[in-house]
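Asks: In structure tokens below, several structures.
Values in this text are rule-based calculations from the coordinates and carry no lab data. Computed from a prediction, not measured in an experiment: that's the story for all the values here. Cβ atoms are built from the backbone, for glycine too; each structure is taken alone.
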Structure I
Amino acid sequence: MMGSSPASQAVANPDAIAGIPRHRRPIAVVAVLSAMALVVLDAGMANVALPNIAKALAVTPASAVLVITSYQAALVMALLPCSALGQRLGYRRVFVAGVTLFTAASVLCSLALTLPLLLAARFLQGLGGAAVMALGVALLRFTVPHDQLGRVISWNALTVALSTAVAPTVGALILSHASWPSLFVINFPVGCVALVASQLLPSTRPSSQPLDVPSMALTSLMFGAMVLGAEFAIERPVLGWATIAVASMSLLALVRRERPKVAPLIPIDLLRSKSFRTSVIASVICFTGQTAGVVALPFYLQYGLQQSTLATGLYMTAWPLSVAATATVSGRLADRLPAAWLCAGGATLLAIGLAIAALWPLKGNPAPLVLFAAICGVGFGLFNVPNNRTMFLTAPPERSAAAGGMQGTARLTGQTAGAVLMTALFTLTTLNFAPRIGLIVGALFALIAAMVSISHRAIDG
């Protein structure tokens, strides 16, 4: 699977920007997008299955949530190490290994008879998913010509948005006819399709630099401690802050170790670029606001407006669908207009949608929330594609994996921060007030992301 075949000759020069031969591009793009869809669909369907898993394995709901936490922890712990592995061993080789691990771990999930076994399998899934997320867009950069990158990144955003939108519905349909292990069984055929198509992905020239295992271990410790610290911070504050202190010390040690390197694991070299740094900061902040809104809105609908679970899902669908609809347009605009203005405009629109959703006098009629959710989705779609495009084009081609790892890390950091923010609000206030406060706070974060984006007019490479 991971060797080079005549149909998949290596890209001789990692600085090449012409892409692979035209007849190979569609299948190569399918390889990346199908793997991305696999990772996103699995996460969304697992969320829906938590009550079923808790009942089937005879565990508490709080324990069942660890099924999600273990997966997220593995993702964030492995993103940058997978980027380093991709740079050292070749992007395609590590990407294929990630898809293989994710697919095999999905089978293990379906066979798990106890919660510890399921958590271990989910952790392995997260490790495989990290390789897909870290290297997928980096591989797309070598698949298509430079002037088509924005369009292909928009296809990736479209795939992620549509997968996010349909995951709860697909999961619910499967669970209505089969038991929860079936959710993981269906990953096998999709994973096999991705593996077959991956043979036409470009091979990049591996780096000659040796892997720095201690730095990779420090990175995993830092992000693992960060996720656990955020998880414990509210209910077990002493343990939570102690764990966050471990994460902080790991970060300081890692920066000190990596600073002198030409190609550091934490991309300090890329962060010296104002365009790259601005994109990363804006991404973290915008994902924080977006996640706060995505978590708050269902609670607002169910507890504030007394809507059923099904009705809430239908109202919420407008958000990811509008992201998907905007993604392709945003990709074309990103190839023609300054990314900073697109990002600022999109984040501002997201802020407007969140603020209106919180403040509009609905008077018991939730129908306007469909429009407000759609405005949020359009705004986020306009922000995300050009922001990611700037991040990748600012990095040299040989550092594409590092840029991909940093992009995924920024996203997961923002998502974790948004979830922790909502957990704090639910703890400190009531269910009647927390969702609307969360929407307002999310709007403020989105507005800050807009201001950060416009602070530097990124010029596409």
Structure II
Amino acid sequence: MHRMLLSFGLLAGTAAPLAAQAGRIQYEQFTLSNGLQVIYSADHSTPIVTVDLWYDVGSRNERPGRSGFAHLFEHMMYQGSAHVQKAEHSRLIERAGGGANASPSEDQTKYYATVPSNRLNLALWLEADRMRSLAVTQENLNNQREAVKEERRLKVDNQPYQVAFTEGLTWPFDSTGCFGYAHTIIGAMPDLDAAQLTDVKSFFDAYYAPNNATLVVVGDFQPADLRRLVDQYFGGIAPQPAPAPVACDFRFSPGAVRREVSDPRANLAATLRFYRLPSHRHADTPALELLNLILGQGESSRLNVGVVRREKAALEAGVFANPYGSRRGPGVMIAFGFVNQGVEAARLDSLLAVQIDSVRTFGVTAQELEKAKNIMRAGFVRNRETTYSKAEELQHYRMFHGSIDEINTDLDKFVAVTSDDIQRVASKYLDPANAVIVIVRPGASQGGSR
């Protein structure tokens, strides 16, 4: 799970012609008869290859009383399969000179490996073997359930402010109408304790199927060899019925909500503002992502200059959106600050609101907008530098955009954003009536979490 209290400073790139900045990613695709979608991009610049497999399942697919299953399977998938022993998957990749990892989000769970190009067959075979025959046993469930619970204790429950950040992401949504985004990715302890083997097997059968997965391969390979290996390893895996769609009933600006929580591990108070955002596919996303940079990322951001440096009211202040990745459903933007010594949380919250409202009322300067666009240009370049980052880009555009082809045109939308666009989206989505405002106070017991 990502740490959400990291600094999000980025270096601005130098403006240059669009084609020179971002380049183009050429790709091809095919689909097996069992529904597995395969996207590939040959790159012979270095003798490595990345295999990136996304399953169309995340915490949004879980049901009440059974949260945490998507995260649980991030662990379960390394517990062995028909031809691979427990924990052997990673060891085989490492012995081949590569590296592998996995992570869940609200909308997807990904498994990836980067290996020398002559071991492409190994990476593909390992993924196919666990898709076909994962060892979903009571023993594996018991030990991985405990591993997930310990991860929650270590990274959330025992970290200052993390309960408020983690749970706060869910508070803008009602669990009755939008359960998918109204509970945490990491899962609740009672739900993990209540999980039965039959529940876990049903989850695997429903979502870990070829017709619910997309395989992206980028690097040094021959397309004919890739097609042969994919047919050989994945072609015989049976598809499953399409999972039920996920519904989310919510609305923007239903009225401001204020909450206070106590955190026994916090030494200072903090204030957090959670604002509802549209899905990533929405036309307002480019302007919102630039607004995110202007308001709260980097030394020259509005919050850092106005609240930390000028007013000296916060040790740190910033803004970030959707910390676990893009969403097909509603997202969340978080403005936060940790109070400086002797500063009241109410004053810090007021100062955050002043900075946010200044953008809603007066907009941003041309210099601020240009810097944000340069940062975005630099990000597009970085995301095309490695086989892994290019694979992730292809997966992203397949899942969160109308067409994968937007991978080569999306930057144009950011370049076209105007100051009026920034002010418009700030006025719409950073409306006080669209906020859940949380004050975290040092205290002996935690409260306000679900």
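Asks: Comparing FRET efficiency 1/(1 + (r/R0)^6) of positions 76 and 380 (r between Cβ atoms, R0 = 35 Å, to 0.05) across structures I, II, which is largest?
Replies: The maximum falls on structure I.
Asks: When distance in nm of label points 7 Å out along Cα→Cβ at positions 180 and 308 is calculated, the result is 2.4; to which of the structures I, II does this value belong?
Replies: I
Asks: Something else about it: With distance in nm of label points 7 Å out along Cα→Cβ at positions 148 and 324 as the yardstick, tell me which of I, II scores highest.
Replies: Largest one: structure I.
Asks: Assign the value -26500, calculated as helix-only ellipticity at 222 nm (-39500 (n - 2.57) for each DSSP H run of 4 or more, over all residues; to 500), to the correct structure from I, II.
Replies: Computed on structure I.
Asks: Among I, II, considering only FRET efficiency 1/(1 + (r/R0)^6) of positions 268 and 316 (r between Cβ atoms, R0 = 25 Å, to 0.05), which has the greatest calculated value? Don't jump to the answer; show the numbers that get you there.
Replies: On the way: I: 0.05; II: 1.00.
Of structures I, II, the maximum of FRET efficiency 1/(1 + (r/R0)^6) of positions 268 and 316 (r between Cβ atoms, R0 = 25 Å, to 0.05) occurs in II.
Asks: Assign the value 22.5, 67, calculated as Rg and Dmax of the Cα atoms in Å, to the correct structure from I, II.
Replies: II
Asks: Hey, distance in nm of label points 7 Å out along Cα→Cβ at positions 204 and 220 derived from one of I, II reads 2.2; which structure?
Replies: I
Asks: For the read-out mean projected area of the Cα convex hull in nm², for residues 348-427 alone, a value of 6.5 was computed from one structure; give its label from I, II.
Replies: I
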